[in-house]
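J.: See the structures that follow.
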Structure P
Amino acid sequence: MRLRSTTFAAVCAAFSFSSHACAQGAPAVSEAALRAHLSFLADDLLEGRGTGQRGGALTVRYLETQAAAIGLTPMADGAYRQPVRIQGSRLLPGSEVVFQAGARRIAPKAGRDIVFGTGSGQTSLSFDAPLVFVGYGIDAPEEKWDDYKGVDVKGKILVMMVNDPQPTAEEPNRFAGKAYTWYGRWLYKFEEAVRRGAAGALLIHTTPSASYAWGVPANGFSHERFHLAGPGNRIEGWLHEDMARGLFAAAGFDLDKLRAQAERRDFTPVDLKTGTRVELKSAIRQVEDFNVVGLVPGTDPKLKDQAVVYSAHWDHFGIDQNIPEGRDRIFNGAVDNATGSAALLAMAAEAVKQPARRTQVFLWPAAEEQGLLGSAAYVARPVVPLAKTAANLNLDSLNFVGRTKDIGVPGAERSSLYGTAAGVAKRMGLKLAPTIPDLSGAYFRADHFNFAKAGVPAFNVGSAVFSGDGHFEFEHDQAHSSATMIGFKGDYHQVTDAYHANWDLSGMVQQAQFTLNLGYAVANGRAMPTWKQGDAFGRVKR
C-alpha cells in the first residue's frame, strides 16, 4: 500500500532529515523499528547468530518472517530463503606438517609456528609435496605482472607473501600505490592456488603486510572454518615469519633476498628444494545455511527488470564452545552486524510503501564472517541478472553514537555512484568523507566486494571506516562520539560487542536514510551506474 501524500508529509515532518528524504523520493526510515529489530537480533536469545548453529537458524526464521510481514515480495519460487551450501572444517589432533630441507627435519608447532587446515572437504589426508616460493602469487594481466611465468605448480605447496608488490620511485602507482588491492588478499591467493591445481598454499605472515597480528590467523584456524562447497586446497594456512625465515635458511635460501626479488616483474618461481609431509585429520560437516532475500518490484515497465540491491549480513560468530563454562561465550555481534540487518529491515518496511521505477532487492547474506560466503552464493545465483543489477549498497557495522556531518562512501569513487552519492549527501546537508588510501584492504572485506568482483558497481556505506588494524576510526568532529567509536575496537569480534539500550541511534537512522535515498536515486535514475574508465573491476565480465 502506498502512503497518501498527507500521511507521507506528516511522517517526513517528524524527522529532522525528512525533507531530504522526501526530496529524494525515499520515505523516512523509522528509528523505533530499527531499534526494535536491533535489540532482538543482538539478544542472547539468538546466540550470536552463528553459521551452522541454532542461533543462525533462528535469525533466518526471524528475517523471513519480518520480510513477509513487511510485505516484501518473495523470490520466484515463493520463498525468502536462498540456500547457501557450506562445508565446515575443523582440524583434529594428530595433524601435522613436517618439512625436510636437505638433511634437516623441521616440525613446526601448530599455533605458534604454523596454522593450517583443509579446504578439500576430506576428513583424512596424507601426502608429500615439494615447496615452491611464488613471490606474491599474483597473476594480474592489467599490471603486466605474472609471478608464475608458465611454471607448472600442480601438486606443489605454494609459499607466498601477503599483500601485493610495493610502489617504487619509477612506478609509484603500481598495484594502487600504497593501497591494498584484491591481489593482496589471502582469499585471492588461496583461490589462485586452487585454480592452478596446487596441493595448497602457505602464506608468510608479517603484521605490516597482513595489516593484523599473528593472533588473527592463529585464532581463525583454531576454530571451525567454512568454505562454499566445491574444489579447495588440500592444505592452506600461514607460516609465522620466524618459521619461514628458518625454513628458507635450512634450505639454503635467504628469505629477505627472495622477497626483494619478488618485488620485480622478472621474478620466477623458486624451487625451495624442500619436501613436505602432510598428515591432516579434520572433522567435516555439510551445512545448509540461507541468505534471506525480498523484493520491492519496480513500477516502470521498461526498467523493472533492472534492480538495486541493498545488503547487510546477518551472521556473527555465535557461541564459542572453546570458552570455559561460566564465562560469556556468546558473540552477540550487536554493531557487527545486527545494526546493518536491523537497518535493512527498517528500510524495507518503508520501501514497500513507495516502490521505485527499478526493482529494489533487500538481501541479508549468510556467512560473511566466514569469508563473504553468502554474498558469493547470491552472485553465483542472482535473483536479478548481474548485467541488470545497477548497484549494490552494503551496510556493515553502523554508527551507534549520534548524528554526523559527513558520510563515508569508500569505493564509490570507482564508479559514477560517487557523483550520485555526492548529490544525495548535499541534499541531506551532509558532505562525503574524504577518500583515503585503502591501506588494509577494507574494500575487499565486506559483502559488496563479491558484487564488484562480478562487475556490479558496489561499496559499503558508512559513517565509520576500518583502520589498519581492522577497527573503527570515526569520521566526524564530535570528540565524544569519536572516542566512543574508536573505543569500539576493544569490542570488535569480541563477546563485548553487545547492544545497549541507551545508544543514540539518530546517526544510524541517518546512515540508513542516506543509503535508502541513494538507492532511490539509482532506482529512479535514467541510466545504470558505470565504472570509471580503467578500473580493474569495470573489466570483469558479468
Structure Q
Amino acid sequence: MTTKSRSFRRRAWTWAAVAGLALAFNAGSPAGADTTDPVLAKTLDRLISDTRLDGSQVGVVVSDAKTGQTLYQRDGSKRLVPASSTKLLTATAAMQLLGPDYRFSTDVLADGTRHGAVLKGDLYLRGTGDPTMLGKDYDTLAAQVAAAGIHRVTGKLIADDTRFDSNRLGASWAADDESAYYSSQISPLTVAPDTDYDAGTVLVKVAPGAAPGDVPVVGLTPANDYVHIENRATTVAAGQSNTLSVEREHGSNTIVVTGSVPVGSAAASSWISVWEPTGYATNVFAHALADHGVKVVGSVRLGKATPKQAKAVAAHPSMPLKDLLTPFLKLSNNNHAEVLVKTVGYEVKGSGTWSAGLSAISDYLRTLGVDPAALRQVDGSGLSRMDVVSPAQFTQLLVAVRHKPWFQDWYDALPIACVADRMTGGTLRSRMCGTPAAGNVHGKTGSLTGVSGLSGYVTDADGRELVFSVLSNNYVASSVKGIEDSIGAALASYRADGTGGTQRAVSPRAATRGGTGLECSWTKPASC
C-alpha cells in the first residue's frame, strides 16, 4: 500500500481491445522453460505500450501454474518496488512457519497475593501480537477479571508488550503518513476500532452541529481518553463546502479537527493512528476494568515483562491465522503484515524483531526456489520503497505454493476481481467487471504513488490456470490499473487454439471508483 498522492485528476480513458489471443503450450519443455507464444506476446506488448507507461519501468511475467513454464515475459527479472504485492511473501511465509491454526492470545495475569476480592500486587495485561483486538474484547477480559473475584488491585496495572521490540515504524516509511491508519505503529498489545481490524487506530466521527456557527460533534471509537481532540472546526450553512480535516500532530496523541461541516451532512469518519498503541490498549482496558467494578489503586506502567510466577486470570484467543488472512489480504492491512513478520521472528528465531522475522522469511523463500539474495525485503507490508522484487520471483512463488497443504485457505483470502462484497472482492472488488476476469482473477494488488502492481492467478477460456505478475514503477499518470485490468482480461479470454473471441477490457475508470487510482482499502467503504 502506499503513500497517498494528495490530489488526483480525472482523465479520459480509452478502452483496450484484446483480440487474437492464442497460447502455444510445449508439453515437452521442462518446468520454468520459456515457451513464449508470439500472438500472446503481441497482445501483451501492445497493452504495455500504453502511453500512460511512457518513461516508466514495467515488468510482466505469465506462467503456466501447473508446469511453471514461462509463457510471456517482459523484463521479468527486473527488480521493482512491489508495494503491497510484498504481502505475498509475508502471508505465505506466515502460513508455512506459523501454521494456519496459529492463534495469538491476550492475557491478564495477577502477581501478588489474594485476600478475598483484593489482589495485593500488580495486574498484568500481556499482548502477543493480536491485531484483531476490539474494545469489546478488552471489556470481556475485564469481565473475566471481575468474575474471578478480583475487585481491588493495590498495585499497578502493567502492560507487557515485550513480545516484540520497541521499534514501532518500518524502514523508510513516509513521515507525512504518520497519522494515517495504514501507517499505524506496531505493538504486540494494541486495539482496533472495528472489524476492518486496523490495529493501533482510533475511529474519529465528526457530525455537524445543529446550526451554523455551532461546534461539530466529535466521537471516538473505542471510547478512551488516551487521545485528545482539539476541535477547531465549525458548522456552516447547508450547501456550503465541506472542508473537514482530521490529523494527528507529530509525536503526540493530539488529534486536530479543522475545517467546515455543512448543517445536515452525514457524519464523517476518519481512521487515525495513535502514538504508542500499547498505552492506547491499556487505557481502553483500564476503563473496562472500572466499568466492571475493578479498582486499580496504583498507576499504569508500560513495557514490563510479566513475572513467571504470575497467575492467569483471563485470556482472549484470536481467530486462527487462516481466518486472519481474510482481512489481512482482502483489505491489504499493513499492520497485520508487520505483526506477522515480528511473530515469525519470535517463533522461529526467538526474537520479535523485523530483522529476525525477515531472516526467517528469506529462509522460507529459498525452499520455494525464490533466491532471497536477488530481492530486498525490509518490511512485511510493502509500505517501504526500499523493498524490491522481480515479477519472475512472484510468479515462482505463486507456482510453488500451489502444492502446500494450506494453499486453499491462502488462495481464498486473495482479493477477487469484481466481487462486490468487501471481504470477498477486497481491493479488486470494483475492477475488471464485465470481462472474463470478473470472479476469475485472484490476486494481490499494490499501490504507492508512481507504483502499481497486480500478481496472482487467472483461469483461461480453456480452463487452464495461469500465474502472472505485473509491476510498474515511476509512471506519472494518475493510475495504470486499467492496464493491469486489460492484461487480466486478456489472459482470462484466450484459448490455446487461437479461437478466443475479441474481449473488450474493463474501462480503466472503473478500476478504482472515482478515478483516483487508489486501492479500495485506502479510501475505506464510504468512498469506494
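Nothing in this text is a laboratory measurement; each read-out follows from the coordinates by a stated rule. Predicted model only: the values in this text are computed from it and were never measured. Cβ atoms are built from the backbone, for glycine too; each structure is taken alone.
J.: Once FRET efficiency 1/(1 + (r/R0)^6) of positions 166 and 238 (r between Cβ atoms, R0 = 30 Å, to 0.05) is calculated for every structure in P, Q, which label goes with the largest value? Walk me through the intermediate numbers first.
T.: On the way: P: 0.90; Q: 0.05.
The structure with the largest value is P.
J.: Looking just at mean count of other Cβ atoms within 10 Å over residues 182-189, which of the labels P, Q belongs to the structure with the highest value? Can you show the working numbers first?
T.: On the way: P: 20.9; Q: 26.8.
Once mean count of other Cβ atoms within 10 Å over residues 182-189 is worked out for each structure, Q has the highest.
J.: Another one. Taking 27 as the value of percent of Cα pairs over 39 Å apart derived from one of the structures shown (P, Q), identify that structure. Let's see the in-between values first.
T.: Numbers: P: 27; Q: 30.
Working through the options, I get structure P.
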